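Please treat every number below as a calculation from the coordinates, not as lab data. Just so it is clear, the model here is predicted, and its values are computed rather than measured. Cβ atoms are built from the backbone, for glycine too; each structure is taken alone.
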Structure 1
Amino acid sequence: MPLTAPDRDHAIAVLDGRADAAPLLEEARRLRDEGRGRVVTYSRKVFVPITTLCRDTCTYCTFVKPPGAGGQYLTPEDVLAIVTAGDAHGCTEALLTLGDRPEDKWPQAERFLEAQGCTTTLEYVAKMSSLIRDETGLFPHANPGIMSAADMRSLRETNPSMGLMLENISPRLMEPGMPHHNCPDKDPAARVGTIAAAAAERVPFTTGILVGIGETNEEVVDSLFALGDLQRLHGHLQEFIIQNFRAKADTRMRRHPEPGVPYFVKVVAAARWILGAEANVQVPPNLTDSFEVYLDAGINDWGGVSPVTIDWVNPEAPWPHLDRLRAVTEAAGFTLRPRMPVYPEYIDDRWIAPTLLGDIAARTDDSGYALIEPVAAR
């Protein structure tokens, strides 16, 4: 029987295994083809880990380190070296990732920021964003955690888009024994507040969920409906990342089971069903060996893929080579197109600051996809 409007109970039943997944997968593919066609996109990027210090202690995170054990800031020279290499390889995105407000926890962070003439890490992110725009052809995409409206106004002048993963809508994951205990920046209410503030500041925004960290199927589905509600209310969510948890050897959740691919495929299809035909739904291709399976679950984007840098959040999982990404995508009957950090439908004067719009337009074709200059010409 064909599916109709998204239904919470039915989505949960499919994830639980109480309902047949085949109709959901069929509907996810139909919706994707209706809303996004047969083009699958990716962003050619460099990953810039601005700081691996953080005031939170998520039990699954290998990115964050304390001082003396790898926790540090990149200097301006470090940042420039990474983005210059990306520029030489035709990249268009500099993904700026970092821990939340380390200066509130670590004196070492305060001292570094003071030496850089900054009082907060977000001020330093703005400074590095300006450096990237001044010195290269890349466009920053800041993913710095909880932000105020003022933070976003400052970053909007150099960042055509920004992001913050919701991860999950349930505050239960902050309780003792759960992965977000003692992590104030993982409060779902605070994260929803940042996501909503981005709409008021006219920032094209990337968000999504993390699957497999101890949430229930009900919490997975409720998180997807929460994101769908935010998009219907504001219209600024350019991209939804559906990310599968991967256990890391140096974390407290190193023995926690990862979500199996057949289960995760159903989550991805549920995301397409709930978020709708026009949504840009992404699954990272480096976290599953046979990642093409997600094309049958309704995705239309592979996210940022780097020919230069590792995935600092999942360092054990190398990016697929861009030639393989293209071959896999085309073998499934799709066209692979590079995009900017901001999606084509958001490239206009409503969403992009005047300081950026002309430069973005110069790097895109008539459809809003990225123009990648030949590496040999750079």
Structure 2
Amino acid sequence: MHLICTRCQTTCPLDPRRFRCDCGGVLEIAAAPAFDPQQVEADELSLWRYRHGLPLPQDVTPVTLGEGMTPLVAADWDGLPVLLKCEHLNPTGSFKDRGTAVLVTALAAAGVKHVVEDSSGNAGSSLAAYAARAGIDATIYIPAHASPVKQAQISAYGARVVPVPGPRAAAAQAVLRAVDQGAVYASHVYHPLIRHGMKSVAFELYERLEEEGRTIDSILLPAGHGTLLLGLAQGLAELRAAGCIERLPKLFGVQAAACAPLARAWEHGDTDAAPVPEGETVAEGVRIAAPVRGTAVLDAVRQSGGAILAVAEEDILAAQQRLAHQGILVEPTSALAVAALTPLRNRLGATTVVILTGSGFKSLP
């Protein structure tokens, strides 16, 4: 295994302390292990049942809080049957735990003692928890406007919280200044190990539905930087390469209309997402004006035959309330994907999965 830059094609050894190339390009892991149905550890009821497919040392001790194996709940949306993948029920209340568990495991094995991160809330909470589990100090740069509940959650794990005034991008700039001074950046956006934790969602969906003789036609999920979407795409590609599935499901990334660079690029047929103004939205988890991996996200969606779209604020809030009235409490960012069911209705197949990414307990007043 080694790292390769997607911009300049430079290669270097796999080092978990390295989050991007010297040229500023994003890194991917070349020759990484892939899914093999014969190597799944059936008795392990967490994402670590797939450890054979993770780019980690074979003898590494996982840093785990029991992440993964989240429920798949059947629901009805105006007569449309859907399956809700309840990622909001991960240990810290979001899908971020999958990537964080893998990354922190690698960082701990490398002897890292302190990490920094920027986050609107969920990624920071996840890193704070797993760093605490591993005995690693953490500093989280967070937009000052972020949910007070999320800020309190980060602090509760013992991490140092640094509120940064201004737009979401200001927190990203602040953490990069810390990196310039030598900090180890455990980035949920840049770091190539994150995607390998996220791909476990695809493996779980396959295992669950294969038992019922079903295949997935469509997957809807929120998209900010698109790390979960890219992880799903990689996991699905590995499943197809292993002969487990014959075709890729359509991937539908959903953004908030107030800040939708990926949806705008999709509408224009662009190959990358140009920055847009960072508009106000209740879906703070996808308030990303300039996605780092925009080209890769757009390409993955095109290859799947899906699409990227944006939904209005009132539709996000209405979907959140409708879910809550069915007993499922998620944050507004999660409700994005559910809100897109109506406009996408005629493009979805018989088996449609919606990823619920974050807990509603984090957005309560």
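Once mean count of other Cβ atoms within 10 Å over residues 25-32 is computed for every structure in 1, 2, the highest value turns out to be that of 1. Structures 1, 2 were shown, and semi-axes √(5λ) of the Cα gyration tensor in Å at 30, 25, 19 was computed from 1.
In terms of relative contact order in percent (Cα under 8 Å, 6 or more apart), which of structures 1, 2 is highest?
On the way: 1: 24; 2: 17.
Once relative contact order in percent (Cα under 8 Å, 6 or more apart) is worked out for each structure, 1 has the highest.
Once FRET efficiency 1/(1 + (r/R0)^6) of positions 121 and 289 (r between Cβ atoms, R0 = 30 Å, to 0.05) is evaluated on every structure in 1, 2, the highest one turns out to be 2. One of 1, 2 was used to compute distance in nm of label points 7 Å out along Cα→Cβ at positions 153 and 225, and the answer was 1.7. Which one was it? Working through the options, I get structure 2.
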